[in-house]
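Peer 1: Please find the structures below.
Each value in this text was obtained by applying a stated rule to the coordinates, not by laboratory testing. Being a predicted model, the structure only gives us computed values, none of them experimental. Cβ atoms are built from the backbone, for glycine too; each structure is taken alone.
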Structure 1
Amino acid sequence: KQLSFLGISTANMSPSTIKQQIAIVAPMSGYISKINFHNGMYAQSSISLMDIISSEHLHLELDVFEKDIANIKKGQKISYTVPALGQSVYYGTVEVIGKEFNINSKTIRVHGHLEGTKPTFLKDLFINAKIYLNNEESLALPEEAIIKDGANSFIYVANEKLNDKEIEFEKIAVVTGATDNGFTAVKLIDTIPDGMQIVTKGAYYVYAQSKAGELEHEH
């Protein structure tokens, strides 16, 4: 019975099959994060020989500041990057919101499940993560496409260049929202005319030229 506990089958045991070494089979698949023994050491039943991290149950551990925790809900989407492994973006969802407050860091631990493609994780590896508070979709434009003039914001639209004619520009007022990774959410106040396209590059140049034209007109 003791041999069966070691994973040794006694059904086909014979003098020719007896070996000086036996293989210790881990109870799960994964990778070894810590080894607690050395050659010649007596392995007692009360001693953990090694620590194994299962690759099947990896999760995210995020520290959320107390002022933001009221906005966090189970099921919200998470995007994250692993700086040590590059700038690739991965995704997950909020699964468990902790109940213990960390007095030193003023944070609460949030656990997230991984979705889709997973990076090659190492234990305790630092990540940058964002939790999306809602699933609303909106038009987003590069920050350089949005012109701010005092309290007002607008974008430029232009007609396609036909027969070498000059391109005509028109301003469209917008209301700006959140900015993320160089893009800003916008809500159009006016409808974009048919045949016009949003100017995403060089908008400030167009704005500067229009202001210069206004000054020349004043003279």
Structure 2
Amino acid sequence: MSARREEAVDAAMAIADEKGLAAVSMRAVAQRVGVTPMALYPHVGSKAALLDLMVGRLLSMLGEDPAMRAAADADWRTRLRVFASSARLGLQTHPWATGLLFDRPTVTPEAVAVIDKIYSALLDAGVPGREVPRVERLVSTFVLGYVASEVGGRFGPGELDPRGRRGQLPEGALPAHARVAEALDAPVDWDEEFKQGFEEVLRLVESVAAGSRGGARAR
């Protein structure tokens, strides 16, 4: 990647961190870099290409994470757990990134390299090759969706606590809520819930692999 392109991606990331992804434009990036917008196009191509480069940078940072490197030779479960934990921490650092990763395909070499690490772990788990892309999407979407909910406020208390929200409707209008009221009113350890949820994802991975082995024996 050229020095000017790197500079443009640095500027775009900084703008997104400061003002949100909506503030990233070719004009804003050019101003941050100190060139005209037209001078930027030969280096990044277009705003869409710039967004793809930002995805590549985000995933490159994940691939270079020390924890990911340390787990490179670990068993498949450990590698996927470390991926999930490192991705969550990185996305919490850049809250705007979840929306970008949902919106953009992984097309840059850096981005594809990270996906390849997930593919490798799934293959080592025994997931058939034909199922690997689908299962990777399941794994990645759990992580992205959870963090998007965290940073976007979906998991926040809002203006009313759960009991207050239920109280807006007549008694008996929410029978299922009444049955799980104790769980709804209890404080949530989001770190522990993420870990527990990802363990359930790993069990789904195991079930896909086991189903494949069972099908092979049946034949």
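Peer 1: For P(r) over Cα pairs in 5 Å bins from 0, in percent, for residues 77-180 alone, the calculated result is 2, 10, 16, 17, 14, 10, 9, 8, 7, 4, 1, 0, so let me know which of 1, 2 that is. Can you show the working numbers first?
Peer 2: Details: 1: 2, 8, 13, 14, 12, 12, 10, 10, 8, 5, 3, 2, 1, 0; 2: 2, 10, 16, 17, 14, 10, 9, 8, 7, 4, 1, 0.
Structure 2 accounts for this read-out.
Peer 1: Which structure, out of 1, 2, was mean count of other Cβ atoms within 10 Å over residues 13-20 derived from, given a value of 15.1?
Peer 2: Derived from 2, not from the others.
Peer 1: Sticking with this one: 13 is what came out when relative contact order in percent (Cα under 8 Å, 6 or more apart) was calculated for one structure; which of 1, 2 is it? Before the final figure, lay out the partial values.
Peer 2: Values: 1: 13; 2: 18.
Here the read-out was taken from 1.
Peer 1: Thinking only about FRET efficiency 1/(1 + (r/R0)^6) of positions 85 and 189 (r between Cβ atoms, R0 = 35 Å, to 0.05), which of 1, 2 has the largest value?
Peer 2: Numbers: 1: 0.25; 2: 1.00.
Comparing 1, 2 by FRET efficiency 1/(1 + (r/R0)^6) of positions 85 and 189 (r between Cβ atoms, R0 = 35 Å, to 0.05), the maximum is at 2.
Peer 1: Kindly point out which one of 1, 2 the value -23000 was derived from, the read-out being helix-only ellipticity at 222 nm (-39500 (n - 2.57) for each DSSP H run of 4 or more, over all residues; to 500). Walk me through the numbers on the way to the answer.
Peer 2: Working: 1: -2500; 2: -23000.
Source structure for this number: 2.
Peer 1: Given a computed value of 15.4 for mean count of other Cβ atoms within 10 Å over residues 21-28, which structure among 1, 2 does it belong to?
Peer 2: Numbers: 1: 8.5; 2: 15.4.
Corresponding structure: 2.
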